[in-house]
Structure P
Amino acid sequence: MGCMKVKLVSEWTAAAAMGILVGLHSNWNHWHWHQLGRDAYLLHESQYFDKFFVSPASAIHPITTFVVAALILFAAFKALAFILFKAFSTVADRSEAATG
């Protein structure tokens, strides 16, 4: 298997794994609030609104927060893709050596 093909498979696998993790978190969050009930959810959202949206805020904080979050997620994706690339490359090299 070519190096580029292994890299592509590694990146797609990493993207799928991260998507599965986000989906599992979303499902857990839905289940959590379902268990706590409507009143607990509405109280939580009301407190969140009062804390973050009542007074006007600077755009610097959310922009900085999302830039940092994007960098962390991108680094996690690249690290996972690299680990998978190394693992898949090792497996591909062994299979080529055995058949070749």
Structure Q
Amino acid sequence: MSRYSAAVNGADTTVLIEKEGLSWGEEFLDFADISAFHPVHHRVWIDTAEEEMEISMLGFSYEGFWKELMDAFGARSLASLFVEGSPLMVCEGEYAMEEETGRVSA
């Protein structure tokens, strides 16, 4: 677990990169709830189903924060692919990929 002094949505705080997500103050954001990361001008924008949040004011720690964030997110995503046990549900569907944007829609 690493600590970074930063601002989350404009409020100064300490952000911790944990095994299963990010935490700051009393808040916890599970990696499973994140739909996208956007690094823009030494800020990290994080999209979830409910909001878009900004992590900024990282200073010289930005590159280390970004690398560690991507490593932790990747490790958690990889671990989720190898879950053992029976599935909770089985689904069927169709998917289409838009050529211009590369987005997938169900």
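All of the numbers you see were taken from the coordinates with simple rules; none came from a lab. In this text, all values refer to a predicted model and were calculated from it rather than measured experimentally. Cβ atoms are built from the backbone, for glycine too; each structure is taken alone.
Upon calculation of semi-axes √(5λ) of the Cα gyration tensor in Å from the atomic coordinates, which of the structures P, Q produces 43, 19, 7? Please list the in-between numbers first.
On the way: P: 43, 19, 7; Q: 28, 18, 13.
Structure P accounts for this read-out.
Please state which of the structures P, Q yields 69 when relative contact order in percent (Cα under 8 Å, 6 or more apart) is computed from it.
Details: P: 69; Q: 20.
It was calculated from structure P.
When distance in nm of label points 7 Å out along Cα→Cβ at positions 7 and 87 is calculated, the result is 4.5; to which of the structures P, Q does this value belong? Numbers along the way, then the final one.
Values: P: 2.0; Q: 4.5.
It must be structure Q, since only it matches.
Once FRET efficiency 1/(1 + (r/R0)^6) of positions 15 and 47 (r between Cβ atoms, R0 = 30 Å, to 0.05) is calculated for all of P, Q, which comes out largest?
Values: P: 0.30; Q: 0.95.
That would be structure Q.
When mean count of other Cβ atoms within 10 Å over residues 23-30 is calculated, the result is 10.0; to which of the structures P, Q does this value belong? Can you show the working numbers first?
On the way: P: 10.0; Q: 13.8.
That value comes from structure P.
Which structure, out of P, Q, was mean projected area of the Cα convex hull in nm², for residues 39-78 alone derived from, given a value of 3.1? Before the final figure, lay out the partial values.
Numbers: P: 3.9; Q: 3.1.
This value belongs to structure Q.
Using helix-only ellipticity at 222 nm (-39500 (n - 2.57) for each DSSP H run of 4 or more, over all residues; to 500) as the calculated read-out, with -32000 as its value, let me know the right label among P, Q.
Checking each candidate, the match is P.
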